[in-house]
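What follows draws every value from the coordinates through simple rules; no lab data is involved. Here the structure is a predicted model, which means the values were calculated and not measured. Cβ atoms are built from the backbone, for glycine too; each structure is taken alone.
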Structure 1
Amino acid sequence: MKIILTQEVTGLGAPGDVVEVKDGYGRNYLLPRGYAIRWTRGAEKEVVSIRRARSARDIRDQDQASGIAERLRGLDVRLTARAGAGGRLFGSITPAEVVDAVKSAGGPALDRRRLELPGTIKSTGLHQVRVRLHPEVAATFDLSVLPSK
């Protein structure tokens, strides 16, 4: 099945890429979640607009991505959330909350879709968060989840 990616999919491609995938993977996973659209001649024309939007969001070059990665490594990112007695959260931490916490800690503005959380964060403590800044550059930083008082 030939599809056009509308969002970045790890290990597959970036928005605007035309890729060939197995029928079941495309029909049951990528298309229902909005990660891709079916390839047609009409949809091929949308690739230009998808790539234009992607280039506006993307970090321009690898050197800039490396500089942002260094800034992220030195950050002390803290996030407070309601938690029970055992440190278990009432709910979970979302990528949007992590992006807001990075920004409030003095870090750069990140795209929430580029964050790779270690599963679902449902407990207090220290968690490793990975962010893909560029196809060749990824940064990891520590997220401290603290119980609110």
Structure 2
Amino acid sequence: MIRKDYIERLIEQFAAAVSALLKLRRERKTEEAQQLVRDTALSLLGMEYGALTMADAQSTARLLGNSIRVTVLARLVAEEAELFELKGESARASVRAGLALELFLEAREMGAKLEGEDGQVFSALRQKVEPTLLSERHQKLLAAGQGTPSGSGDA
């Protein structure tokens, strides 16, 4: 079981990183923001961002081991998708948005509630990502969550 102080520290550090990422994005400092995404993954998740985003979402979720860590990665990947969009790299943004959505689905499958900001990002990704671009497993997980509060939206 994860200790409460670890969870609280992770949440505090993640909130600070998200705040800094949003500021960098507003200032259009995309390279610095992308470096912060990588640094945050390493410091909070203990692994290189590139390694975490190389595998499929289900394997990565198993590797991370709990819904909180998977949700943190999903938020980082979603932020990177926004950065690619800002840079005009829509194909890369689309791939990252799809991965972020799949990671959120894995986190939800592991018991995450996806409320607050996590729920907002999840809902935005559901609107943005074409479900047929997801793996078959994730299409089923998306369909299975249609009736839940965190699974509302058009898909």
Problem set entry | Among 1, 2, structure where helix-only ellipticity at 222 nm (-39500 (n - 2.57) for each DSSP H run of 4 or more, over all residues; to 500) as derived comes to -22500 | 2
Problem set entry | Answer label among 1, 2 for the case where Rg and Dmax of the Cα atoms in Å, calculated from the coordinates, equals 14.6, 42 | 2
For this session: Could you figure out which one of 1, 2 the value 11.4 for Kirkwood radius over Cα pairs in Å, for residues 69-132 alone was computed from?
Result: 2
Problem set entry | Structure responsible for 1.6, with distance in nm of label points 7 Å out along Cα→Cβ at positions 117 and 141 calculated and labels 1, 2 on offer | 1
For this session: Of the structures 1, 2, report the one carrying the highest value of FRET efficiency 1/(1 + (r/R0)^6) of positions 21 and 85 (r between Cβ atoms, R0 = 35 Å, to 0.05).
Result: 2
Exercise. Between structures 1, 2, where is relative contact order in percent (Cα under 8 Å, 6 or more apart) highest?
Worked result: 1
For this session: Out of 1, 2, choose the structure whose coordinates give FRET efficiency 1/(1 + (r/R0)^6) of positions 53 and 125 (r between Cβ atoms, R0 = 41 Å, to 0.05) equal to 0.65 when calculated.
Result: 1
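Of the structures 1, 2, report the one carrying the highest value of FRET efficiency 1/(1 + (r/R0)^6) of positions 5 and 93 (r between Cβ atoms, R0 = 41 Å, to 0.05).
Largest value of FRET efficiency 1/(1 + (r/R0)^6) of positions 5 and 93 (r between Cβ atoms, R0 = 41 Å, to 0.05): 1.
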Exercise. Upon calculation of distance in nm of label points 7 Å out along Cα→Cβ at positions 45 and 109 from the atomic coordinates, which of the structures 1, 2 produces 1.6?
Worked result: 2
Problem set entry | Source structure (of 1, 2) for distance in nm of label points 7 Å out along Cα→Cβ at positions 37 and 77, computed value 1.1 | 2
